[in-house]
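FYI, it's all coordinate maths here, none of it is from the lab. This structure is a prediction, so every number in the text was calculated from the model and none was measured. Cβ atoms are built from the backbone, for glycine too; each structure is taken alone.
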Structure 1
Amino acid sequence: MSQYPEIFRIRQKFDRPVIDDIPAEVEAELSRLNLGAAIQPGQTVAITAGSRGIANIHIIIKSIVSHLKGLGAEPFVVPAMGSHGGATAEGQRHIVEGYGITEDYVGCPIRSSMETVIVCDAKEGFPVHFDKNAYGADHVVVCGRVKPHTTFVGDIESGLMKMMLIGLGKYEGAKTYHRAIKDHSFGQIVRSVAKEVLSKCRIVAGLAVVENGYDETAKLKAVGPNEFEEREKELLVLAKQWMPRLPFKQADLLVVDQIGKNISGSGMDSNVVGRKLLDHRAGDEEWPKVRTIFLRGLTEETHGNATGIGMAEFALTRAVDAMDVAITRRNCITGGSPTSAMIPLHYQTDKEVLEATLPEMGLTAVPDTKVMWIHNTLEVSELECSVAYLDEARQSNEIEILSEPRPLPLDNNGNLPDVTELQV
């Protein structure tokens, strides 16, 4: 190909509420609940730790532990992540430790097991599973991030309620609930199971985390067991308002350096790339509308779980080679989305992918194609764009242009660097 689009770098301006002192805010929030009235000295308290790469999660968990110890309690951490980590106790422990949640750092034991207790049957007729270690504790604190779900739409999406189902339900629970959702709805199953968990599993509190568009902690909210649903509805509104988004409504090609379970439950956040409703195109009311997605790699923290690779049409072979097929398939099948594990067309070099994709963007000349290039879907405040967006970027009050247009930086082997390595 004789000519590629030139690219330039931009910085987006998002709302930026941020908590500067995480431990102090956790302490203040939990103190509001007066947990000492319920938690007696010497009692055990299980604290959930999920598989997402939540900003400051190790500090947040450590701060919860500190508050509970101040009450004389004996806290411990339970990995709460459904079928992630290969659906093994060792794999799930490894994930939380990778986020800095180690016994030495947080100051309490980590008890990882895939065993569950069947608490009861939900009204829809399926068993309600709950992590055995958490069920054996005197109390449970549910900690998790509230954000738009990558598949389901409603006034409750991804957050504390879901953590009580999929996270604490472990592999057996996650498998059961995703089957039930196919026959009912996400909203119905979340509410049905959460009702049983809240009444039977000694949930003493929740601590909800909301992030801003810069992958920073924007809000922490402690909630009592009787207010999980109402507070989560309110926090979801804020999460949608603050979430990161791509700057332009249409793209011929979206280049994504990396996906992973630490980035999103769907590897790349379908809310960001506009594929929440369908795998390979945006729904009628969904934005942005991206014609083709090109995936370049997996994060180290995902440990081979390539869930979401099937959302991309093209990939580098290195991304496919890094995929742990068994782990990815198990996670995608358990989550009810086997297409997320399907393999895109893949090539050894970036140049091969670009030459396969760019000339096929309708009647648009290759130098005029609309290309956005991001590191991952959590980090979109800075990105590279092709010159087809230059006029629109100049006219926007929400975009700062950081560089002049310059050639696409392919090396002698036909490969691009990571977008974060480009010099402005």
Structure 2
Amino acid sequence: MYKFIVEGDHPLSGTVNLLGGKNNFIPIICATLLTDKPCIIENVPKILDARVLFKILKTLGSDIKYLSSTKVQITNKNLSLDKDKEKIIFENIKKMRGSVLLIAPLIYRFKNISFVYPGGDKIGSRDLSAHFSGFRKLGLNIDFKDSTFNINGDLKENNIFLYEPSVTATENLVMLCSVIDGESVIENAACEPHVKDLCIMLTKMGVLIEGIGTNILRIKGNLNLLGVELSISSDSIEASTYIVFALMSKGSIKIENIDTSVMKSIFYVFDMFNIKYSLSENSIEIFKDQDLFYKKDMGFGNLGIYTQPYPAFPTDLLSLMISLSTQVKGEVMFFEKMYENRLDFVVELKKMGAEFTILDTHRILVKGITKLHHANIVSRDIRSGVAYLSAMLAASGTSVLTGIENIDRGYPNIEKILTRLNGNVKRLKI
């Protein structure tokens, strides 16, 4: 167990070159299980979720070789699953929400599997209804027990309508449709950048997919998928995190190796806060000495800043933007439409001097500018963790952040990067 000791009032300055993002990495690694041919994956992030996922694959019998510090070769040729392995796999599935993406490839490889409900951030109800509905459409049977469920059946092509554009349900169903001898259609599919990346990977493996990047996917499967070599894309949420860190510390920063074309809704909100930045195709630069204020005339009206599926403003960035709004002139309302417990983290921000009014489970009104001061806080999930960390960079005095294993799940060596950028963040054993 570790904690961060954070000394505030150190303006950040420098450049961050991003590795692959957590949400991009997990579906791509899971999809390698659809073939027994070698796959070479580059730009692999050094995050806790990567270690957990690789442990699951190695338990199954995957051969994983690091060709460099960020490049791996994965061969899933001689896989097996028994009760002893299942116990180890279940223990690790409970550590990360993204492990739900193992369902599709494991059904394909083993035909009949038991699975445990995955772990991850405690931000509200995150049931698997969209997954199960799609699985049934593809010919699978699902039997529920107390904490596990069994899936089996013969896969068949079909048309699937998702009641909600669930990202992980779309990714699971795309993988299953890719190994069915026939053509299937997914309507109201999620179209996040990492869903698009997964579809591009599958086409390189021999699957025909029409509509990539849209919410209607037409998939013609292939029963003999090829190996693939590709690089994992970086994550707009991670890029935005370092931008908020710089703004909270009153510093400047340049983010490199990021596709800025997928960040339009994020830039829209940045413009609302009068954030000054410079863009190129693959980089973002944030300038020092910003005059941040809330522009109420940009069309948000009484709804404030609200989250919706891509390409709208992402729920994974809401906690950070709430933290940032404590340093923005004006009152800003946030409306979390997706998860009923996402806003619970703000109670800890009050310890640091933040001023806000919780309107209901999904809405909060934040008052800026407030002077933040040091505090001892426990991180409850990955997104609240980096929000607290951003507030500590702006606060006077020295703060302590525990529960940082949540941050490690998606941000590799974050304290080392912040130290290199002139921050004062130390990792200590508890």
With mean count of other Cβ atoms within 10 Å over residues 75-82 computed for every candidate in 1, 2, 26.6 is reproduced by structure 1
So distance in nm of label points 7 Å out along Cα→Cβ at positions 43 and 235, computed for just one structure, reads 2.1; which one of 1, 2 is that?
-> 1
Give the label, chosen from 1, 2, of the structure having the highest value of mean count of other Cβ atoms within 10 Å over residues 203-210.
-> 1
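Taking distance in nm of label points 7 Å out along Cα→Cβ at positions 227 and 259 as the quantity of interest, name the structure among 1, 2 where it is greatest.
Biggest value here belongs to 1.
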